[in-house]
Structure P
Amino acid sequence: MTLQIAFIGFGKSTTRYHLPFVLVRKDKLHVAHIFRRHEKLELEQQPQYAHIHFTSQLDDILNDPQVKLVVICTQVDSHFDYAKKALEAGKNVLVEKPFTPTLEQARELFALAKQKGLIVTPYQNRRFDSCFLTMKKAIASGLLGRIVEVESHFDMYRPDAPTQPGTAVNGAFYGLGVHTMDQIISLFGRPDRVAYDIRSVRNPLNPDDTFETQLFYGDMKAVVKTSHLVKIAGPKFIVHGTRGSFVKYGIDQQETSLKAWIMPGEPDFAADDSVAQLEYVNDAGDSVRETWQAESGDYGRVYDALYQTLLHGEANYVSETDVLTNMELLERGFEQTSPSVVTLS
């Protein structure tokens, strides 16, 4: 059976991070409509979109009984309104990041979806980053013993920061932290307390571009960091346990390929020769060092998971609890002057 999908929005998010993964799943997924407020004929007339109905009438989507999933890829300030309209029209909904500007809105959408017997969920594609999947595999292996510390980096070097004032939802914490904290939440759940350091380093007139959050789970700590002023890249992930350590350099290459117009299904898509290092003490007391190839990443696994949820009743790939925890951590990071520490009840 084919899942009929419609998109709201036809910008970079739709064309780069969604459609390439949907269009290679023709046996499962069919894009029926794309709503955009203004025509983009040069894009719309590309051959891979020939089967799609482009429209500036939202009702073309909301009133189509064949459409079972609406994907919202618009600016964050419109996420809530579009998601609510789609749910009220009886559609399941997938929302780009950040899910909603506020925790209260997220709760309202989940309540409405539950009332309607529908699914609403965020696009947490970075649960399927190769680098994260490699770290996840290392932790699950048990070779590192009891985990005591995890460090996650999403750094880059972009020193130029023209003045572009905005609110918190336009900054790095909401833009990138929404993914990197979700990765930690997916592994360990809700933390006991969180310490925040959120700043605008390059241009104080702009929203934040640098953050560090420390998520505490009993005596375990997860550190999640982003900076736009890192010229020499350090490890992407570091994990320390009672029996050993794991280090992974290099980030997932799906985005790099997409930016170069190398699409899923093509031979060099997401080509990644990076490796991870593990060193641990085995049961015999010997130190063992291993080199692991990076796991294969695939953002399309979001759609594979939703297909199973919507057509076969499997649990959603991101739980409501994880989503609300993530939204709460984002929102509470701006409650007090940074740096700050928040104990979660």
Structure Q
Amino acid sequence: MTIHVRKPGLLTTVQDAGRYGYQKYGVIVSGVMDSFAHRTANLLVGNDEQAASLEMTIIGPSLYFEAAALIAVCGSDFSAKADGMPVPMWRPVYIKAGTTLEFGPSREGCRGYIAVSGGMDVPKHMNSYSTYLRAGFGGFEGRALKEGDLLQLKPATALGRKMLRRLESEAGETAFHSVKWRVSYETLPAYKPNPEIRIIPGAQYDLFDSDCIEALLSSEFKVQPQSDRMGYRLAGQPLAMLERKEMLSEPVTFGTIQVPPDGNPIVLMADRQTTGGYPKVAQVITADLPLLAQAQIGSGVRFKLADLHEAQEAYLLTEWNLINLRKSIQMYFL
């Protein structure tokens, strides 16, 4: 089956969970920015939750489906429409053959995910389908989608085929048909235009004075226009170390908060480098990374200190919710 790209959107790329095991060679992890939305979309179409999906940013694409398909749209609301009719989010949706699926600008947040049963059929590079834009490899020809691109799909899983047949049998004359239920609002991350992000102390937390830590936890930081998939540059009350120190580069990860000499924090994101030499004041907890991934340019971000126990509980709750979703889908489509 082929999907025709009529309009590519502002930045639409093929992504998966990331490219692990190669950082020692200087190759970044990459992958999706909002892992919760990506994993949920895949579960809703019967895929393995790490299958390749489309990540759209700020303005979504227009896609023509030459054959019937099962899709799910998760993350930010891009006003999805199938042949002009609004398509619901966070649920399985059957798309009829010959239908055009269109997305507009994001209403809130900035990233949405389109999963199609079977997943995108693109070559694996270093055991991942993710697009690494700066290096020009992975995903679809190592780049963002362009008008006229043809996306091939892998065969659907047994569960995906069962889901598609069920919804196809229930469909009427409209361009699409969806189930009446959706992923519970209670299980979603607390998406907000100006999120509060939980952090734990970083490796150099103790090298910052109490006034600096107070500023980190009480001030609002604005996401700057220089932000991208590599990192979010924040502007607010500058942070300073007790004394300047020369530091060796150390490993960094998704959500590491570095403080460069100007005092304005940088939060490292999906396309982060493998090591960094700026002091690391804090680390965003895993469960709150999707909140940060949806922050737009100009959004206000606040930080709240958490401990390791709270971070682990939040992570386990997210995983538990995804496990329950997977089981619920399997039971519904028995």
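Each value in this text was obtained by applying a stated rule to the coordinates, not by laboratory testing. Quick caveat: nothing in here was measured; it's all calculated off a predicted structure. Cβ atoms are built from the backbone, for glycine too; each structure is taken alone.
Listed values, structure above:
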| quantity | calculated |
| --- | --- |
| Entry that produces 3.9 once distance in nm of label points 7 Å out along Cα→Cβ at positions 168 and 320 is calculated, selected from P, Q | Q |
| Ranking P, Q by distance in nm of label points 7 Å out along Cα→Cβ at positions 56 and 296, the structure that comes out highest | P |
| Per Rg/Rh (Cα atoms, Kirkwood Rh), for residues 40-103 alone, the highest-valued of structures P, Q | P |
| Value 17.4, calculated as Kirkwood radius over Cα pairs in Å, for residues 176-303 alone, assigned to which of P, Q | P |
| Which entry (P, Q) yields the derived value -1.09 for log10 I(q)/I(0) by the Debye sum over Cα atoms at q = 0.13 Å⁻¹ | P |
| FRET efficiency 1/(1 + (r/R0)^6) of positions 96 and 272 (r between Cβ atoms, R0 = 25 Å, to 0.05) - highest-scoring structure of P, Q | P |
